[in-house]
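Trainee: Some structures to go through are shown next.
No value in this document is a laboratory result; all are computed from the given coordinates. Predicted, not measured: the structure shown is a model, and the values here were computed from it. Cβ atoms are built from the backbone, for glycine too; each structure is taken alone.
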Structure P
Amino acid sequence: MAASNSPVGFDSVRFRRVLGRFPTGVVVVTAIGSGGRPAGMAVGSFTSVSLVPPLLAFFPDKGSSSFPQIRASGSFCVNVLSADQEPVCRAFATKGADKFAGLGWRPAGSGSPILDGVVAWMDCDIETIDRAGDHFIVLGRVRDLQAGPAELPLLFFQGGYGHFSSLSLSAPAEPDLLEQLRLVDAARGEMERVSAALDVECLAAATVRDQVVIVASSGEPRAGQSTTRVGQRMPFVPPLGTLLVAWEPPAAVQAWLDRLDPKLPERDAGHYRQLLERVRRRGWSISLASAERIAFEAALTQLSVQSPTPEQEKAVRDTAGRVGWLGHEPDDLAAGQTYPVRNVSGPIFNSDGRCVLMLSLFVGRRCTGEEVEHLRDCVLQASAVVTAALSGRHPDERPTSRTTQALPDLPRS
């Protein structure tokens, strides 16, 4: 009888049950095996390892019949399965079958198969292979990788397959974001409610020094956006973040203008100040679509999350300068007209009367004046609820004379 490596009395069933409380992603590791035939295996134990150099790892069972072919190839591709690819996962978890039957794929740079429909893939060269109990630890150096469409990934949890339901997301807890993330905790419920009721994405943004950071989101990203921008940092320049600077003192407003261009002509600076005055007067913000605005948003999507490069920030400032003040904060919204609305935003204030968060509804469609008013009322209601939860007040409101304003109820989905 073979000796067991498990400690005396160790309960392997309990081990599986306890570890099953931790959800894992599901990937298919592929390679080109002997004779040029594709090989692959389903793997639940996969992780990133290092950024510099770019390393990742997976942990195949020593008894796997597919891993020897992957090992012999010297390279592999990790395919992150989408939530609707459970049948693909089951096919690659089956021994002896033609796992690629009926599946479309294309070769990565290493030749390893990239499966059709995956949400991401990583092409790797095998760096090291080590033994670890009844598994191997396979370390791979990434040679290329790509994210796919904005699909939800397939998950394995407590012995079954499922997918992630994204009510809301928040940015990573970086040291300079801890206070902003505390504020987001108070906003999360209202963000989920308004995004579900209106079927739009709702973002919360805050300032950190000379940047605007998207600290949370709720709802699905709008069409054409492949991933969420939660955690993204962008330069705090006009016309970005008008609500976050509208009630600030003149020195802060001047710093906002200088970040766009230290030599900004006074005529242009005057237009931006008028824009802020309009925002202060009515207490909310709206931006409309234009070719310049679309180019500005395209530059924003190119910003690296958390660490934008100087070149990326310059592209944002350049496109922001071309957007200018046009298309922002139109004076009057006529009931009989339609408007190409990009977003409608409301301010969240703290107890000092400072705008500490901005809630933005990303609309991305033409709306009538009445629809804009409804969006405005909904985002202002959500902002007011969060302001109250933070014991906040409007800057024009005395701390000792707070009143409660009746706001319309959000429609229920």
Structure Q
Amino acid sequence: MTTRWLKPLVGRPGPFATVYLDATRSAQAGDKDVANRWRAVRRALEKQGAPTTVLDELDEAVSVPTRGPGTHGRVLIADDSGVLVDRLLREPPAVTAGVWHEVPSLMQAARSADESVDALCVTVDRVGADFCAVDADGRTASAVESFDGPHDEVSKASSTSVKRATIESRAEDSWRGNAEAVAAEIERRLAEHRPEVVLISGDVRALRLVRGALGQEAERLVVEVPGGGRGPGIHQGAFAEALADAIDSYRGRRSELVLAELRQGLGREDGAVTSIDDVVQVLARGQVKHLVLSEELADAASLALQRWASGDDEGPGFAGLLDGRNLWIGPAPMDIAVARAELTGRGVTDGLQELPAASALMRAALAQDAELTFAPTGSVELMDGVGATLRWSDGGTPHESAASMSGDGRRLRAV
């Protein structure tokens, strides 16, 4: 899962208001349902000491309807400068709650985002293409934007004044020219919006020409989906199902590629690490490509937040994560260590703070643009429920073989 949408949180000292809402609108009450849920969350945030200025900013953001169809959720994160994150969740959150704390409560949002895919849908014909974002269910998630190529001689219809061969040649030249223009527009949008996958459909001849005109990097992101097109007669329901199937398949491949890389790296004792101690070390060195957390951690986070929201726990739902273990951070986003003395040994003496381990790990991962993946039970053996794949390794990188030689039984406990 890409973590770009959480980047506005990097480097900010907090505290933060984290809001999880069920944003589903009923046919009878409409947006009033969401407004009532938000009022309950706002009262909870007030009791926790969230300032009125922050709550007013959230009031304004929540008042803007999502217009999302079906059941869905929403996460908002704000500090005294305003709303930093406002993102739709594919499913309503397990817990509707608000948390005012020194660090944002991210696990529910990250788990939901891991199930989503940033997908660009492109339907092409011999004139141009239509572009839109689609959600995980294959439904249009943005306005449809049309793009037409520069050539309009796309018909091979005969003419009494022009030879048929000439007409056909002009039409085919126009198809190629328009396909090249569409390919250039796809690449422009990839550079600007950076979607994870491009779902392309439409006229068979135009598809072949567009794909042939794409560069290697763009072509790598393309998945062809049947059933779509720009003209009338498209069965939109069937096409949405085909898009949803393609997105679901992509999501599975995305996760498995990361877990396969983690298993391979752990097996050869190079390119991947596991256990909190080792993951902290590689995060501090900026080596992490993917941070991998077990699904059990996400389940524990939801349970802890639920217990806190119901009044069963005094803290904001962090104690149940990673056996309540804390880590130390400094003012820089990648200042992270298992002990305070490690940071002071690096010359970091100001702004030291102890954080729940899961929050500290995610903070450091965000700072180095590491992606986040949740590992299903039994998919990979993770010590302490955490692991990481690496961008690079050197002599200072921890290796799991060192654990087996050290007699450190705690580190070898699998989650």
Structure R
Amino acid sequence: MSVEPRPTPIHGPVFAADPQPVYERLRRHGATAPVELGPGVEALLVTDYQAALDLLRDTDTFSKDSRLSRRELPQDSPLLPMLGYRPTALFSDGETHARYRAVITDALALFEPHRLQREVAETAHRLIDGFASVGHADLIAEYCRRLPAFALTTWFGVPPEQREEVVGAITGLIESTEEAGISYGKLLAVVTAMVAERRERPRNDLTSWYVTHPVGLDDDEVIRQITLTLIAGHEPTTNLIGNAMLRLLTDARYAGSLYGGAMTAHQAIDEVLWHEPPMANFSAHYPRYDITFHGREIKAGTLLLVSYAAANSQAAPPAEDGGLRSGESAHLAWAAGPHACPARDPALLIAITAIEQLGSRLSDLELATPAEELVWRPGPFHRALLRLPVRFRPVDPVEG
């Protein structure tokens, strides 16, 4: 009789600093392995590519509804904002999921690509102007985080004086620290006030679109879909830009090519999505009944997470002759099945545009800290740099 291994922690600074060896050890236990997401919170992590696809596509066997969980999270758990049930597309199945998702996908369809690219480029230049003449910057705090934040909060009509609060709340809840619940509460408070105001006086913004959408969401449903969109739209995009910039600045194959155009940016982003996806471990699922899944007997209601990072690294095609890889369609960074990320195209456009604009303005950008000294933010779900310090020759701001 085999002995079940002790759950492996996938949180804390040690895991954040170098997660790939942990994924390699987990794969020795099969397609799934027991992990610890935080103190006292355990799950099975799917590390096999085919198993991940099977789970993501099988809506008959697996549910997204966390109310089916065998173990209810304590109300003060820092993981609750990411895993606790809410009436959103993320935690719903079937017709309910389709109803919620329709509001989100219809909203995303409002963004005409050329207009979106122009708005993002204009915002990028304003942000770069803020540090261009100084000769150094922390790209995470001053650029990668602020660019998607400005776009999202502008589109949803978040009051300017509350934009920093919204971004800080999103960052805090995804890190799953003791302050996560407080962070989620702050985000809810801002969005609740916005929804109440738009019920009375609709505007030309996405909040009003969610409020007046023909499917007829009630106030709580609107609030929850907006918070989901803000969280899912901001944090992964921030991390995607930051991780791709790090690759461009440190990978010898990209030497001197940061300023070579969209194809190079797209290639770097593609490699990040394969090897260091911004959401590394997520897609919580729960078996509806006792099952045997890829050789493991699993009880109904057991929490399973998909490790996009582990599954991708197992399946990634090799780069031949030191060349650059293409073909993002096969990786799982956008998930798969009915819950696949609906914002793939705008997220890619934002990230590529962000990198293009930075490279076009700062022609000698380089790391100001050795790559091995960079700190990765702890947390079981994301792959994200804490800071990305760079230096460059100071340049004058662009006159508008």
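Trainee: Taking 12 as the value of relative contact order in percent (Cα under 8 Å, 6 or more apart) derived from one of the structures shown (P, Q, R), identify that structure.
Mentor: Of the options listed, only P reproduces it.
Trainee: If mean count of other Cβ atoms within 10 Å over residues 126-133 computes to 16.8, which of P, Q, R did it come from?
Mentor: The structure behind it is R.
Trainee: Output the label of whichever structure in P, Q, R has the greatest value of Kirkwood radius over Cα pairs in Å, for residues 62-141 alone.
Mentor: Evaluating Kirkwood radius over Cα pairs in Å, for residues 62-141 alone on every structure, the highest lands on R.
Trainee: On to the next question. Comparing mean projected area of the Cα convex hull in nm² across structures P, Q, R, which is largest?
Mentor: Comparing P, Q, R, the top value of mean projected area of the Cα convex hull in nm² belongs to P.
Trainee: Name the one structure among P, Q, R that helix-only ellipticity at 222 nm (-39500 (n - 2.57) for each DSSP H run of 4 or more, over all residues; to 500) of -9000 was derived from.
Mentor: Details: P: -9000; Q: -12500; R: -14500.
Derived from P, not from the others.
Trainee: Of the structures labelled P, Q, R, one was used to calculate FRET efficiency 1/(1 + (r/R0)^6) of positions 78 and 270 (r between Cβ atoms, R0 = 35 Å, to 0.05), giving 0.05. Name it.
Mentor: Of the structures listed, the value fits P.
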